[in-house]
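Dropping the structures in below, format is structure tokens.
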Structure I
Amino acid sequence: MIYTIEKAKLVTEQLRKFTTAYTHHVVGQFANIEYWIDEVQVALKAIDEYGKRFTNIRDAQQAWIDAHGTKVYDYCPMCGGKCELSDGTPKPPIRTSSTDLKEARKALVDVTYYFLIRCFKIALLDQTELEKLCAKIGTSIDPFDLEIRE
């Protein structure tokens, strides 16, 4: 798994814990809400800019290979050396699927939203503050989620 998705999953799992934690634990994490929103924004930026970074990696590697005549031979399990059937052409980096990136992004935004809704429902945020924080992570608010049900 690539760093970009691993970071998003790590933040997602932390925030997921907060959505079902005891209220006093949520209050403690809410004291650092700007930190958590920053972590989410950084992870989202990493996901959103993955394509550009991947292109940079691929192009830099290919330029090096071309300029230096780099050869990387496959391993031969028979003789334990380089495979004589390999032409030595280095394999390009493997791009992470856009589906995996989209899923990580959606999971992160969704869990952050539910954490913010939890904070709203226990009166740590008013609706205006909730709207501002949701805007920072690029999501809107479902009016049904604003209803306080007992």
Structure II
Amino acid sequence: MEKITSFTIDHLKLKPGVYVSRIDYVEGHPVTTFDLRMTSPNDEPVMNTAEMHTIEHLAATFLRNHAEYSAKTVYFGPMGCRTGFYLLLAGEYTSRDIVPLMQEMYTFIADFEGEVPGACAKDCGNYLDMNLPMAKYLARKFLSEVLHNITDDRLNYPE
């Protein structure tokens, strides 16, 4: 079997950033998959499930309610390695195209107050595994260290 594309990226060189993982065509329509890498793989600790779960709920809620991107959002969810998230958008985009959206989304998460949407037994299969304070901390960290003043090496996979 061939390696899938995401396993051909040198994770020893990969830094936190916003990367186009792939562009697929579904019945002739492009779908862009983004790699939202929040931690440095194999270098710094991975995120715990509680904060990832919280980010997932908040980001999905934000994206599905966004004035421009709600109808273009196909999927937002965690990476199994717990170093980031995947975002799938209908359309063909570059990493730079979505930086303003990511700044807006992570600011929403960093500033969020109140009950996490969907964090109850009726709405979620593991509603007790949430950590809003840590999710907010990680969102602020990603904003300050990556998304504000993002450089090309954080927008394009390493060679």
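Things worth noting here:
- Each of structures I, II was scored by FRET efficiency 1/(1 + (r/R0)^6) of positions 26 and 90 (r between Cβ atoms, R0 = 25 Å, to 0.05); the highest score is held by II.
- When mean projected area of the Cα convex hull in nm², for residues 74-129 alone is computed for each of I, II, the largest belongs to: I
- At a computed -8000 (helix-only ellipticity at 222 nm (-39500 (n - 2.57) for each DSSP H run of 4 or more, over all residues; to 500)), which of I, II: II
- Source structure (of I, II) for Rg and Dmax of the Cα atoms in Å, computed value 15.3, 47: II
- Winner on mean count of other Cβ atoms within 10 Å over residues 34-41 once structures I, II are ranked, highest first: II
- Given 17.8 for mean count of other Cβ atoms within 10 Å over residues 2-9, calculated: source structure among I, II: I
Each value in this text was obtained by applying a stated rule to the coordinates, not by laboratory testing. From a predicted model like this one, the values you see are computed outputs, not experimental measurements. Cβ atoms are built from the backbone, for glycine too; each structure is taken alone.
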